[in-house]
Structure I
Amino acid sequence: MKTRRLAVEGALEFTPRVNRDDRGLFVSVFHETAFEDAHDGPLFPVAQTSLSASRRDVVRGVHYTATPPGTAKYVHCVRGRALDIVVDLRVGSPTFGRWDAVELDATGFRAVYYPVGVGHAFVALADDTALAYLLSRTYDPADERSVDVLDPELGLPIPRDVAPVLSPRDAAAPTLAEARELGLLPDHHESHVIEKRLSAPGGTS
């Protein structure tokens, strides 16, 4: 398992070894030791696993959870191809407002770790693209937040040949500046404290 630190503080990319033969393939998308070495602590206790399926040109995000309670994510692609985008929404973070992007597919099986307070967006680059998520909390719609994925201030790398298909919720999301003005964004220190609590033995948010 190869690991790489992304441009957003605390966000990580994992590239597993894919074993192929004439029968097919075998891959371990998560590896505890590799994660602990890169993250300086164990993966959060998994409270929910989810899967999204999207047709080409669907753009989802930028999604995050009100913090507290906050949610950490581990995301990989099981079918199709997506441009996965990490966005630092944590006020006070040294990388606030910065983003990084990783292409996820069902060939290389790269995965991305999203710390608490960090926003997630992706662009489906192929029809029937499916992303799988490990989540530190169960879904609660009351805690779900979003920032405008097309906000010019963020300048996210939506490919030029994509005609973005957004949900009504995402289309109505505030810009980064508006969300900050309204006090909706996570605090960097508070997010870090919650994440450390998740990494502790028996950790929970």
Structure II
Amino acid sequence: MNKGRVEAFTDAVVAIVLTIMVLEFKTPEEPTFAALATEWSYLVAYLISFLFIGVAWYNHHYMFSLTKRVTKGIYWMNNLWILIMAMLPVSTAWAGRFISDVQPELFYFIIFTLWQWAYAGLSYVVMRTNREHHPEVAQKIRQMSVYRMNVNVGYWLVWVIVTVLIFQWPPIVLVFTVVELIVMAISTPKDSDKLF
């Protein structure tokens, strides 16, 4: 399968998701900053989701730059990953409008977690595809912070704690998400900007 076509399709979906998210941001009814400030919670959720997509796209691009081929398994795992990402505008809008309510924040957390599992599955399939003939590619993917986080027991213990805390303070979801994304953005592989 042509790797470039899969990357182009993914890029198109990511661009559409970003566009839909910004369209959810409502124009204030009055020409004042105070009126703009009434939309602060959606702006916060939007900025976090924008960071989410930016970090995801960068890591995805790195992983696809490394892989030597795209199999049916990679193709379908990639589709699952972008399907879940396509739910981000809905979860962002709902979480942003009701930032202090449990169910919208829980839904955002569920989408984030499903996306993370799909990305872990995609990483695994790409690693498995390259393991035999290109073990250096599999090793580089195994060393990515996104992959290491998904196989770290400590991370999932924190995840359980956050899941419990959502019912006490729902915005913990956005705090947890932004901290995780910053860690992933800072700890990208050293050669990620030197592949081309």
Structure III
Amino acid sequence: MARAGTRGDSRELILQTAISEFASKGLDGARVDSIANAAGLNKNMIYHYFGSKEQLFIAALESVYQTVRDRQQDLSIRDMGPEEGMRRLIEFTADVWIEMPEFVRLLNSENLHEARHVKQSSKIISMYNPLMDTLRELLRKGEQEGVFRSDVDPVDLYISITALSAYYVSHRHTFEAIFQTPLMTPERLEQRKATICETILRFLKRD
């Protein structure tokens, strides 16, 4: 891998290399030496920028969550109609996990540590305030227009949206082995996204 040319480039190179290492081996299995070698940089630079392996892991989590949040584009859908906006949010969320399965592996590692590092990051926690505001706004408009039910908890709703997409990606290898069916083809992925949208929107519909 080519060496980075500037301070900012070096930090970003370390971060992206660390994301791959942590996703592949988890926090416990990843080694600072391996990250430095893969990045083509001196190990001391990692400690200079991040202080420790745990702080590097927190920075990697923050980067991943920021990418997820940027891809969800929830601020751009806030003014859409409730059903269209909800559908777009579901699709954006599913696309993140489908296109970046290493993110699922990284977050699996953090869950093994019971979110110890996420709890240390005020950045990650604050990232989700706008998303919750968007979900509340879409739910409010949907209820007002008579298309959504009135008893939906936005946190529970988002967990359901994420679970229906992230679980599919994280367990695809065992599902493919059991059912002898490739699950990551374009056709299958479009089918999965359509299933998620239909499931969530049917749940939201007012009786």
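Since every read-out is calculated from the coordinates, none of them should be taken as a lab result. Just so we're clear, the structure is a prediction, and the values are computed from it rather than from any experiment. Cβ atoms are built from the backbone, for glycine too; each structure is taken alone.
Taking relative contact order in percent (Cα under 8 Å, 6 or more apart) as the quantity of interest, name the structure among I, II, III where it is greatest.
I
For semi-axes √(5λ) of the Cα gyration tensor in Å, the calculated result is 32, 19, 14, so let me know which of I, II, III that is.
Traced to structure II.
Hey, FRET efficiency 1/(1 + (r/R0)^6) of positions 40 and 144 (r between Cβ atoms, R0 = 30 Å, to 0.05) derived from one of I, II, III reads 0.60; which structure?
The read-out was computed on structure I.
Check the numbers for distance in nm of label points 7 Å out along Cα→Cβ at positions 64 and 168 across I, II, III and tell me which is largest.
Largest calculated value belongs to II.
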